[in-house]
Structure 1
Amino acid sequence: MGNLIPVIIQLISGAAGGNIAGSLMKKSSLGTIGNSIAGILGGGLGGQILGALGVGTGGGGTDIGSIIGSIAGGGVGGGVLMLIIGLIKKAFVKK
């Protein structure tokens with residue numbers, strides 16, 4: 001159960017990161033639901049990659065350093081994946 005909390009934090013911060021990225025890059029936005037889904041996927045992926053590298057997630061615990069690392073990894077991962085998907089979508093839907 002202890003390792004589940006950082007994952008939940010990563011997914012939530014990923015959704016937030018995806019929506020923030022979507023609001024900043026309106027032409028690449030996937031809409032609120034699309035941004036959230038891309039953000040959740042990116043947050044989970046980003047958090048897992050950082051965890052595998054041993055960067056920013058502490059030991060996967062619930063201390064403040066681990067929580068901040070999970071928020072940062074999830075938010076950045078969510079934002080980056082949303083932007084990548086948004087740019088690919090934009091390239092295919094050129095008008």
Structure 2
Amino acid sequence: MQVFEITKRFPKEEVYSLTDQIRRSSRSVTVNIAEAYRKRKYVKHFVSKLTHADAENSVTIVWLDFALSCNYLATSEVENLKTLSKMLGSC
């Protein structure tokens with residue numbers, strides 16, 4: 001939700017590019033974790049979904065770095081989100 005909130009400040013010309021991409025990848029992390037949990041008794045499926053979540057988490061970090069490079073976010077905001085991201089086991 002923090003990603004969603006900060007992307008509200010992005011320029012309108014980014015709505016269908018950076019804003020959309022960063023929101024979709026960040027939401028995908030949560031969705032993949034939820035799917036993994038539901039399929040937890042099927043170990044291979046569980047691991048696969050967690051792997052997808054980790055990959056989407058990494059993608060989100062890349063989009064955050066783009067937003068930082070474009071001066072849409074402050075370094076402190078990106079670092080805070082990266083710290084939260086590390087709780088999921090990536091970065």
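Below are the figures for this structure:
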item	result
Origin of the value 3, 19, 25, 20, 13, 10, 6, 2, 1, 0, where P(r) over Cα pairs in 5 Å bins from 0, in percent was derived from one of 1, 2	1
Winner on mean count of other Cβ atoms within 10 Å over residues 10-17 once structures 1, 2 are ranked, highest first	1
Answer label among 1, 2 for the case where Cα Rg over 2.2 N^0.38 Å, for residues 26-65 alone, calculated from the coordinates, equals 1.18	2
Ranking 1, 2 by relative contact order in percent (Cα under 8 Å, 6 or more apart), the structure that comes out highest	1
helix-only ellipticity at 222 nm (-39500 (n - 2.57) for each DSSP H run of 4 or more, over all residues; to 500) from the coordinates reads -23500; which among 1, 2	2
With distance in nm of label points 7 Å out along Cα→Cβ at positions 50 and 74 derived as 1.1, matching label from 1, 2	1
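Read-outs throughout are calculated quantities, based only on the coordinates presented, and are distinct from any laboratory measurement. Quantities reported herein were computed from a predicted structural model and do not represent experimental measurements. Cβ atoms are built from the backbone, for glycine too; each structure is taken alone.
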